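Multiple structures follow.
Quick note: the coordinates plus some simple rules give every number you see, no bench work behind them. This is a predicted model, so every value here is computed, not measured. Cβ atoms are built from the backbone, for glycine too; each structure is taken alone.
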Structure P
Amino acid sequence: MSYIYKETKLDNGLRICGESSDAAVTAGMGFFVKTGARDETAKLMGVSHFLEHMMFKGTETLSAEEVDLAFDNIGAEHNAFTSGEMTAYWGAGLPEVLGDIHTTLADILRPSLRQTDFDNEKKVIIEEIAMYDDQPFWVLYESAMEQYYGKSPLGHRVLGTPETINAMQRDELAGYFTDRYSADNTIVVLAGKYDFDVMVEQIESLCGHWQRTNATRDYSEVVRHGGTFEKHIPELQQHYHLMMMPSVSYQDKHRHAASALAAILGGGDGSRLHWALVDTGLAEASAASVDANDKYGEQLTYAVCDPANSEEVAEIMRREMVSIAGSLTDVDLAKVKAKAATGAAVSSERPAGRMQRLGSMLTTSGEYVSLEDELASIESLTIKDLQDVAEAYPWVPLLEASTKHA
């Protein structure tokens, strides 16, 4: 199925981009706002995610219940997410309801932000934070990020903390919304079967009056803090070990090579860490990954094991990490190419998947790369490409974080 890419920009700076195909049987669209945990002050940590919740609490024309019904009544999927990098709202359904999806999304993107809704939603978010506090890996990861980045907003918790959420004021949230949810800090993405010109006209009719604020992102030098860090988690029976180090940014041409190398090292069954730790029974789980973000990146490995095996597991992790570049084979490369290409193709097979790929890519890098070109980049990888990225970003832990046992 071939897709045609088009884009335009409204006078207020709102960027509209889309991939269309007459052969598609569904259509999807999303509003991607370039704001996330990294764009918050320490005092307002969690405000981006808080705003995501508030978008579904009603507008000047729709109640919270009517927002849900607006999607349900037309059989459309819809959802939203917040990360350190962006906040996104999307919907997908049959082509004939795409205009209705747009009407509802455009409406909720200008919410009422009522004080009563704000006060009630605080309780929901505090409960969500508590839910994640019951997950040992998440507790260790968030604590490690704060240790790793120090006072930098790159270490902010997406959900915030109970302290920042409880102290947050409605007017502070509204001010953040006014500044960050501007036309020139938002991208509308479309995918599937639709008429691009018709959708641009509809989007302009509802969003053409949105204000431009010249919102920017701070790209200060990334300062990382190394060493070792222990996190005490009461009554924990297993040992969690996490290793972090710098890696490629999303804009780096070696991004696919870095991800491929991470997959060989710890990308599930058949990876080096799986055979060395999980298959031998030393660890319950172990993995490696690359997190390529807007102009910075990290790579990490982790393992979950019996406390009695913690030192041996950590040593094996370091050994596998340092030896990975020198032990690569053509079989390794062929497997990881096939897996990466399949993953990219499957995730983009449905228009909703293509829409989310497109929105995340354009919000992070600003540049469009077709799926075909991305797959070609993966297919062209060589062992030397993986060795070069391993030399530039060695798998040598800068910070090691682990759970502390009494």
Structure Q
Amino acid sequence: MKLALTNGRIALPDRIVTGHAIVIEGDTILGLATAAALGSDVEQHDVGGRLIAPGLIDMHTHGALGHTFNEPNAAAWETILRENARRGVTALVATIAPEPLPNLTRVFDFCRAWMARPQPGVARMLGVHLESPYVSPRQAGALDPSVLRTPDDGSADALLAYADILRVFVLAPELPGALALVGRLAALDIIPAVGHSAATDEQVAAAMRVGLRHVTHIWSAMSSTVRVGPWRVPGVLEAALLFDSLTVEMIADNRHLPATLMQLARKCIGPDRLCVISDATNGAGLPEGTRYRMGGMEYVVSDGVGMMLDGTAFAGSTTLLNEMIPILRDVVGVPLVEAIRMVTLNPARALGLDATIGSIAAGKRADLAVFNDDFSAWRVLMGGEWANGQAMRPV
């Protein structure tokens, strides 16, 4: 039978629609219809006036509930993916922090096997977002500096052997061999991203000419304008704000960035290229004061954010993506439809997947989240199936 979600406020890319139902058949959205137009072959489910949004897409998230994607075991991954699905995140890109190469290839082997099998009831894995070892020690942030390398040392071949699962590859374009690596990534249809970088705007532009197209967590671990003698030299930040062909990530946990900077990102980058990410670590969902590890580094949940033990840098967020929507709306002042777009359609476009996911439209995959007023997820559909054993009685 066909399925219809009725009596909801439906979040389309440009407006919120009422008085219509979303009609689904199998794993596909058929379109919108009025309740009166639904035939007897449609099983109707009343969502009680709640907001129906496309399933959220987190293109940069490391983990949750004490686990990270750097752990190549099923219990860890299922914990993270089930918690994300419970929050309305129907698809994500597993973000891997840099480690010694043998550790990374073990994680990639596990991810490849995971993606080859059906994984019902949990958020769908779209591939790997690698914060690679090829980043600047000056902008390492909370990454383990002991594992950093340069792209010209011959190690990249071992990572590019996993081009089938690599979606996003973060590097610093100012490092030796970086431009050649950006070109190889672009040729393999892996998104080259600048992050954890001390590059100048000219070095970013040079990387863009060979395929760079994405910016990792704006304002976090990136260069800004410096003076060289009397000259002011812009950095990655200014490139992210200025260059229209770049998509840009922003952590909207109200900790990494104050409202003014988030408003500036929206004003400069616009509502269609800004991708809100959680950058959640294994501290997400854990209580204040909890210590956690990623690779060889230890961090603590402090004041609602991941923190280096010495307090010198943030260590990812402890906020999952659904909790960022009310921050965007109420703190930053972003209209709701625009905020929804930043966590659905924009990341889908950045990943080149907007033909199938990211918005509510005929022919797209039936990934939907029904939200309560506080943006906790009331019910979640992934490929037309209820997540986490949820169910609804038909009307």
Comparison of P, Q by FRET efficiency 1/(1 + (r/R0)^6) of positions 168 and 296 (r between Cβ atoms, R0 = 30 Å, to 0.05) - largest value held by: Q
Matching -6000 (helix-only ellipticity at 222 nm (-39500 (n - 2.57) for each DSSP H run of 4 or more, over all residues; to 500), computed) against labels P, Q points to structure Q
Source structure (of P, Q) for Rg and Dmax of the Cα atoms in Å, for residues 120-175 alone, computed value 13.3, 42: Q
